[in-house]
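No value in this document is a laboratory result; all are computed from the given coordinates. Just so it is clear, the model here is predicted, and its values are computed rather than measured. Cβ atoms are built from the backbone, for glycine too; each structure is taken alone.
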Structure I
Amino acid sequence: MNMAGILNNDIISDFENSFRTNCLILIGEAYKWLKDTKNITVDWNEETISANIFTHIDENEKAIAWNINVSDECRLYHKAILNNKESAKSASRIDLKLSTNWIDATKRVCYFVEAKNLIENNCTKQGRKSKLSAKKIQERYISTGIDHFISGEYPSNGCMLGYIIEGTPTRIVENINEILLQATRSDETLKKKKLDIPYLEEAYISVHLNNYVLHHYFLQFSKSQNS
């Protein structure tokens with residue numbers, strides 16, 4: 001590869017990294033605003049939390065200045081759907097898609113976000129007769145979140161958001177890791193990662209097949225003794 005090609009790849013990588021960082025800044029600011037202005041409890045559905053985060057990003061002056069667009073409940077169309085082999089209605093959806101245009105407007109760069117509610121302990125939700133099962137919700141974080149990124153059902157250039165509406169990130173991550181261990185997936189456990197993004201202190205990574213690295217950011221809305 002010639003020097004021009006190397007430089008071009010470096011420029012592309014720097015642009016994509018900068019875009020990803022800006023997306024996380026917007027997510028962090030939306031989280032901070034939501035935590036400060038709303039009383040998020042176990043009665044909140046994850047779609048409602050995501051709707052607030054979407055709206056805050058959509059209206060954020062930084063998003064406008066950075067030319068970052070956001071869409072929610074984004075359908076993901078694969079080849080079988082596009083070739084009329086499967087119904088478009090069967091397409092998976094991902095919670096948030098952030099996008100911008102490459103410098104010369106010839107390429108669109110995207111970042112995808114899948115969000116899940118999480119609780120540490122079984123608890124009661126308004127209008128529901130049975131208690132919410134913490135373990136089932138944590139298992140769902142893996143089966144319909146992590147595993148969808150690993151399988152390619154979700155695009156690889158994305159992350160997981162965990163909305164903690166009861167409990168603490170530390171204990172919930174320990175529980176998720178225990179589920180992975182019991183499934184003989186010890187190499188895929190979540191590990192803390194230092195991240196210099198405001199309000200996203202609870203950052204983790206997990207490494208999967210073919211060294212695919214998935215990033216996790218836990219947003220704690222629940223009140224804890226340490227908060």
Structure II
Amino acid sequence: MTNLSHAELLKLKRWNTPTIYNGWEIITRSDITRGFNLEETRDFMPHMGTMVGYAITVVIEPSNPNHRKANPNAASEYFQYVASIPGPKIVIVQDLDKPSVIGSFWGEVNSNTHRALGCVGTITDGAIRDVDEMCNAGFKAIARRTCVGHAYSTPVQWGVEVEVFGCKVKPGQLVHADKHGFIVIPEEDEARLLEATLFMDANECQTVIPAVRSATGLSVEQLLSEINQAGKQFGENVRNKFRASGEW
């Protein structure tokens with residue numbers, strides 16, 4: 001897979017995740033009711049804005065002490081995996097204890113370590129701790145909640161498909177996330193994602209948004225007519241732009 005350039009990722013980072021979804025839905029042949037979190041997430045660093053990167057995956061089970069005994073070298077082997085993947089990376093963590101929260105994979109040490117290995121943040125359906133220290137590391141976290149201890153947190157599996165917040169994620173998939181949640185982009189949709197996102201934002205700004213913001217002095221009938229016309233123009237613009245590829 002050829003990843004998007006760093007410049008393209010930075011441009012995608014300028015938009016919130018719902019805007020990325022708006023672009024994605026007009027180019028994808030995938031089910032647009034899937035590919036994003038179906039459960040509520042919590043952004044513990046909303047001041048950091050959006051994060052975008054390629055997924056690396058790990059499975060944990062902090063309640064189970066047997067994993068450390070079964071593979072004492074798991075952490076070292078896992079870090080080798082993390083280091084082998086080009087960044088920017090987002091660590092997607094499936095916690096097998098869900099819905100219970102027993103311990104956190106994340107804290108000051110692990111977030112700094114992953115940041116040094118090219119990771120920009122994490123999405124975990126488990127917990128985090130050391131929130132201020134994670135902020136100081138510049139490591140963004142979207143998680144279920146906070147907790148105090150790490151319990152028996154250790155990598156159990158990595159580089160495998162995981163499921164977090166009701167969404168399946170494969171290693172290497174492009175992920176965009178913010179305070180609204182996250183979206184996982186199919187590989188075949190990556191190349192046109194930026195173009196489609198830019199188009200959809202401009203299309204809204206040129207049609208439906210000005211129609212409803214220029215309502216002062218209009219009668220209800222005139223306003224509804226303006227909204228209806230703008231909606232038709234919005235749809236026509238989309239069809240004219242993407243008709244050839246058959247998305248609409």
Structure III
Amino acid sequence: MTSADVLAPLLLRPAAERFHSQLDWLDSWHSFSFASHYDPAWMGFGPLRVINDDTLAPGRGFGLHPHRGMEIVTVMVEGQLTHRDSMGHAEVLRAGEVQCMSAGTGVVHSEMNEGDRPCRLLQIWIEPTSPGLPPTYAQKAFALDGGWTPLLDPHGAHGALSVGRPVRLWRSRPGAGDVLDVAIAPDRLGWLQLIAGDGRMSGRSLRQGDGIGFSSGAPQRFEAGSAGADLLLFELR
């Protein structure tokens with residue numbers, strides 16, 4: 001059973017209740033079960049399997065390791081990260097950029113912080129519609145403002161990237177007191193993840209690291225707090 005199976009009108013995942021992994025070079029918060037952290041109530045949300053909020057020390061990172069059968073999306077928040085993979089890519093991701101890697105039938109890659117300061121990223125795993133496809137890679141920088149900027153779209157609309165499942169993902173940086181409509185298509189699931197700042201949604205106070213799941217139906221709105229906010233919105237099916 002996943003958290004989507006017991007979805008109430010709003011399902012809150014408080015930042016402090018996430019799983020936490022800490023090493024001398026890595027500080028990682030897991031919204032859902034990951035690695036040695038397991039809770040059958042938090043195995044994912046619909047096809048959304050992983051949201052890891054990772055901070056890596058300079059000169060450190062994840063060495064070569066394999067992936068298979070998963071759509072992996074990296075949203076860079078601060079600093080830079082160097083990616084190398086068995087498809088021949090050697091790229092640097094910088095703040096504001098998004099990377100999509102379809103692991104497909106199998107890929108090996110590394111992620112290293114070769115910068116001179118810590119870097120922060122959100123790594124997201126989404127279950128593909130068809131897991132047996134060849135691996136692919138794409139990367140793009142996005143200009144952000146107070147509205148919703150499309151990062152993922154099944155048809156690549158408005159310059160968004162796409163993955164092997166018909167999901168949509170937006171990012172926004174509303175200023176203090178700004179109000180955003182949190183709208184998803186009928187018969188979809190929505191997930192809002194607060195990267196930074198604070199705000200309110202449907203009477204609930206939210207802060208950095210909080211996530212909130214919901215279904216389509218009654219319109220939702222997000223109001224940014226006094227420091228503004230940085231947030232992701234998923235539309236899932």
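A few comments on the model shown:
- When mean count of other Cβ atoms within 10 Å over residues 77-84 is computed for each of I, II, III, the one that comes out at 11.2 is I.
- Origin of the derived value 20.8, 73 (Rg and Dmax of the Cα atoms in Å; candidates I, II, III): II
- Among I, II, III, which structure scores highest (criterion: mean count of other Cβ atoms within 10 Å over residues 189-196): III
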